[in-house]
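I've put the structures underneath this note.
Just so you know, all these numbers are worked out from the coordinates, no wet-lab data involved. Keep in mind that what you see is a predicted model, and the values were worked out from it rather than measured. Cβ atoms are built from the backbone, for glycine too; each structure is taken alone.
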Structure 1
Amino acid sequence: MTFIVDLPQTYGCMNSNAGYDSLEEPSFKNMAQDKLHDLICVGFGPASLAIAIALHDTLDPRHSKPSMQRHPKVCFLEKQVQFSWHSGMLVPGSKMQISFIKDLATLRNPRSEFTFLNYLQNQGRLAQFVNLGTFLPTRLEFEDYLRWCAERFQDVVAYGQEVVQVAPDKTDSESAIIDCFAVLSRNVKTGVVSVDRARHVVIAVGGRPIIPAPFPNDPRVIHSSAYCSSLPALLKDTLKPYHIGVVGSGQSAAEIFHDLHMRYPNAKTTLILRDSTLRPSDDSPFVNEIFNSERIDHFYNQSAEERRRALSSDKATNYGVVRIELIERIYDEMYIQRIKTPVECEWQHRILPQRAVSKVEHDNAQGPIRVQIRSIAADGSGIGDESPETLEVDALMLATGYVRNAHETLLKQVQPLRPQGHNEWRVGRDYAVHLDRNKVSAKAGIWLQGCNESTHGLSDSLLSVLATRGGEIVESILGEQLRGKSVEPEYRASL
């Protein structure tokens, strides 16, 4: 590892090189606390991890020969206490929906030591994986790959630090120009708030689970993101004849519905979906090209109306759809059930299409949850004519998606720095937030990741473009410095 790290002492980061006997030893060096970071990344999920890998590869003399007077000082602040990727949805047997070649490095640099194939080689499973004859590893294995990559960067990550605000700051108290940002983070264990300062800030915090109305705040109403972690703790007896409801029509809803049949073999399960049926995702070759990184340029340069039409047209690749293999497995199970029990109302597992949940209530924490559902008109225009049906369930799983607007809260103090007439956050093709350069130095900036679907396309919140996008972010933020141009002396913070 070749870049220098500036970590506050309160973070307590520890050096860990476990599992890397065959790889080059990282060489980290802590800097004094009064130094200014070149880059702070808010969040350390796959998006920020891809940036760390791209920066590592850029500084690796085996791949390039950057001309620098000093190495950049970088830190990642992560709310979770350890690296984790969708741990609540590591459903047994679930597979990735993209090729392993779309890992965090290959499409940008196939020679990187952080490719999925190098991970397999390092773990002694390369030949065995080849024998599987698939491009789609299990989600469990891909999460292990991401964790394997993340372990290499332990010394630049402050885990257990929840960023609560990014605010304008200056290195020269007498200057009117903002040339850095203060990043405030709270230790999730102690509550202590720390302040770090950086020229450049990347916000990549992922999505927040959506719990829409009318679903109450109840421990038995669980978002799909917490399925594997929360439901087993709630319904502990796997042989008990529970009744479990699932709401949603996409991949997560289908995976949960299917997994419940095996996890709780005696339970009744009901899948409630607004659509008329489970629909297959379109991952055919030509359609799949919308996730190619080079398509982002075309999408970004379109008008806002053209982008909206494109997103609507391409929705079947990612939203409210299920991989055909899983649909076929579920259909097969439902068909066998039809043979054994001809009367549908007596089925153990039911799918209720064109339904909407209108009310959720319960009398006490021990009693069942009553879920009132109503039919939806065939054209989707509103409530149908049928009388509502009430289900009594022991738990309700919500595969209701995510909202990706955390930057709105984090950047509240930065709003006055937007250009005149900008009432919302706008980003350039390089993901840099548009700021008023009469107020903010060209040496400072903020970048957004994973919340730019409206300007950068459907791939923005997905894994498909992370490898190349990580390289683009590194180039956008540190490109001139890495090439030895406009490199300033060591920064000095004004206290």
Structure 2
Amino acid sequence: MLSLTQKLEFNYPRGPLLGLLASIQTVGAMVALPSIGWLVDKIGRRRSIVFGAAWTLVGAALQGSAVHLAAFIISRFLIGFGLAYTVVASPVLLSELALAKHRGTILAYFPATWYTGAIIAAWVTYGTQFIQNSWSWRIPSLLQAFPAIIQITLIWFVPESPRWLIAQGRGAEAREFLIKYHANGDENNPIVETEYTQIKEAILQDAQWKKQSSYLDLVRTKPNRRRLIIVTFCGLFLEISGNGLVQYYLHAVLNSIGITKTVEQTTINGCLSIYNFLVAIGASFLVDRVGRRKLFIASTSGMLLAFILWTTFAALYTTHGTQSFAYGVLVCIFLSNGAYSLGWTPLWAYPAELLPFEVRARGVTYMTGVMHAFGFFSAFVNPIGLGSIGWKYYLAYVAYTFLELCAVWYFFVETKGYALEEIASIFETPGLTWKQRRNFKGPVSYRDVNDAEESGDGEKKAEITNVKEL
């Protein structure tokens, strides 16, 4: 949402031009998508993050210094272009670095910390709205550069993916990583050889049928097509689950229930960001305890209930104009966002777990493309729907969220406790129904080795060395 000062300087953009301002960042990300998977696999996960952050840094500098609307639009395009690389490379790197017992929590922290930036942005804009010149929007614009600077500076303290190192013929470096970070420096720990061998064999097996890497690899085999179903649903549901209504059009929703003052709206936005952050961080601790599938179902069920109540209160407010019904809508906004943050936010990187090494970067890129495509679509549809039919537009979200819940319940599988390479057995075991796949019990996990190492269970460590490799 443009500030009043921006509207004055840019001659009150409206209609398609305002829609372009809201969606051009998504366009930048979509332009980047075709090259992301290739780059992440070619130069590595860390360098790809630096590449993306550098473009974001340039975009933020241009946006903060813009004097014409054209420069402002170009800057948002560049920010979206750069963010696309970091958003794909980061979860891929995290999924490939983490030990199985920690992977769910670590991957959950990644999207949950997005709210850290949202909180800063919300309260910075709250404060700068009182500045009566162009610095009211230039300060928030320039602040976008700081996360990029942090990434470019600190990423070199993060190890490179051992899976990528093995794929590049740098097995000795990968083994050093496993000894240091997965075996607490003990090179004789059986987890080192077990994990190293399993990663290497999985990569070699993928390379046997993959003559030339391309996005077609996502659909060449039945197991990958099964994965693609879930990955597609993730991209769709992450973007169009009602969160876009609040993320991009909160002011319109609040205006519809009589909350029109800028101070009130920015305060609600700031409080909502803090609330979402707390829920998402709390849910991060549940990922490896409760499991992915249960959190997805609970999250989507909560959103469905919230939208039913939201629609009801919005209809009653429209009919009676009573302020208590407006507060009911406001409560439902928090309930809906809280439900989303319970599952969909911390499990953003779930597809990175499902995909094998050779298509992991491309699969996450594909999911990101689905997100951006439907995000671009909803950016135009939401204001039209809200403006044309008001509260009745929420009925579409009730029906949609019900279908989303059905898809999640039927297709989404559990990856709790599996080593990254072990997850392949869920999709590659032939002759199973979806019911059997979502209730699949896989082989003994690396997690058991690590637990045994920490507890001194020699028998358990001996048992794991005999586990059959996939």
- Message: If Kirkwood radius over Cα pairs in Å computes to 23.6, which of 1, 2 did it come from?
- Response: 2
- Can you say which of 1, 2 returns 1.8 when distance in nm of label points 7 Å out along Cα→Cβ at positions 138 and 266 is computed? 2
- Note on the structure: From the coordinates of one of 1, 2, helix-only ellipticity at 222 nm (-39500 (n - 2.57) for each DSSP H run of 4 or more, over all residues; to 500) came out at -7500; that one is structure 1
